[in-house]
Structure I
Amino acid sequence: MEERERLRAENRQLRQALASHAVVDQAIGVLTVLGQIPPCDGFTVLREISQHTNIKLTQVAEQVIKHGQGAALPDVLLGELHAAVARQAASRSV
């Protein structure tokens, strides 16, 4: 019985991770188009925004996707987005 519960919990965690990964991938696509950055920099930008705002990565990704659909980004995220994209552009030009 205990093993079955452990496996169910692991299954739930894997499903949640898979769903989160899909959201992050979609947000990277939005950043690639709107921010005109390579996909490899998209995750770095999302991670930096998350770290600088103390907002979970998936929540940042969800907001970026909504922004790609026309919604306004909250000011704190917008400022960090511009800063993170600028940092990536500067690191590519060095």
Structure II
Amino acid sequence: MNDWIDLLGYSAACLTTLSFIPQAWHTFKTKDVSGISAGMYGVFTLGVTLWLGYGLALRAWPIVAANAVTLALALAILLMKRRYGQPAPDA
């Protein structure tokens, strides 16, 4: 039974984590962060960090794996929002 549960967890982890790759790739490529909410990504990143801690506490490796990768992608997008999202100063 645990094998089925782990497969379910890893499948869900792969799908939810892979869903971030197109956004991250687009942001890395274009540096266009105009459509990204810093507040939403900040709260989301905090939530993912808590999920990662929860997974580590439970030793639930599908949760750990998914949230470690998602955290890295979300942090990268959030950092790009901070770097590229500032309006250019008037010259």
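FYI, it's all coordinate maths here, none of it is from the lab. Just so it is clear, the structure is predicted and the values come from calculations on it, not from any experiment. Cβ atoms are built from the backbone, for glycine too; each structure is taken alone.
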Out of I, II, which structure matches -29000 when helix-only ellipticity at 222 nm (-39500 (n - 2.57) for each DSSP H run of 4 or more, over all residues; to 500) is calculated? I
A value of 38, 20, 12 was computed for Cα extents along the principal axes in Å, for residues 24-79 alone; which of I, II is the source structure? II
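For mean count of other Cβ atoms within 10 Å over residues 40-47, the calculated result is 18.4, so let me know which of I, II that is.
I
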A value of 27 was derived for relative contact order in percent (Cα under 8 Å, 6 or more apart); which structure in I, II was it taken from? I
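If we compute distance in nm of label points 7 Å out along Cα→Cβ at positions 16 and 56 for structures I, II, which one ends up with the highest value?
Working: I: 0.7; II: 1.8.
Going through I, II one by one, distance in nm of label points 7 Å out along Cα→Cβ at positions 16 and 56 peaks for structure II.
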